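Below you'll find a set of structures to go through.
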Structure P
Amino acid sequence: FEFKNTVRTFEFGSNDATLIDQLRDLSEHCWNLFQLRGYARVDFRVDEAGRPWVLEVNTNPCISKQAGFLTAAEKAGLSPAQAVARIIADSTRE
């Protein structure tokens, strides 16, 4: 499918529980596979059959308020300040 037709969304319905589990599992798999540390963002596209595809793993995602990383953090219940504080705290761990 073409990028211009891709809808960016962070909203999921009650019927999306299986997809959310798949996205979480794929994200964790990428995290472990690439031995990521700190913070990262995994971008997905979901095809017409409902199959998620990893588009890219971004190891230094933009943290502007309009960017996907902070939007996802807010959906997880973190304010932008809390998300940045966690990034800083994680960077000082060994």
Structure Q
Amino acid sequence: MKSHIVTNRELLPRPVDRKGKTSKRVHFERNVIREVAGFASYEKRIDALLKVGKDKRALKLAKRKLCTYERAKMKHGEMSNVLCRMRATGGGKKKK
């Protein structure tokens, strides 16, 4: 025997569904701050390690500074993306 047939209601998205996602404005503000302030000293060290190919050591350094493996992986990815972008644009070298 089949039970009573019901149609699924379309629910509006709940505010909690947005948790953890950054808005366009926040993303823009963080980019401006990063451009003005530059990198922290440990981020520069991670960048230097990535340049010479010591990925595991860079990840360990990030883990030690940021306390959790998840945060370290995110920072490692962010810094490697920055490095890739620098290589793509010519490394930020100034022309004479």
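Where a number appears in this text, it was derived from the coordinates with a stated rule and is not lab data. Treat the numbers as computed from the prediction; the structure is a model and nothing was measured.
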Q | Read-out helix-only ellipticity at 222 nm (-39500 (n - 2.57) for each DSSP H run of 4 or more, over all residues; to 500), computed value -12500, structure in P, Q | A | P
Q: Kindly point out which one of P, Q the value 21.3, 83 was derived from, the read-out being Rg and Dmax of the Cα atoms in Å.
A: Q
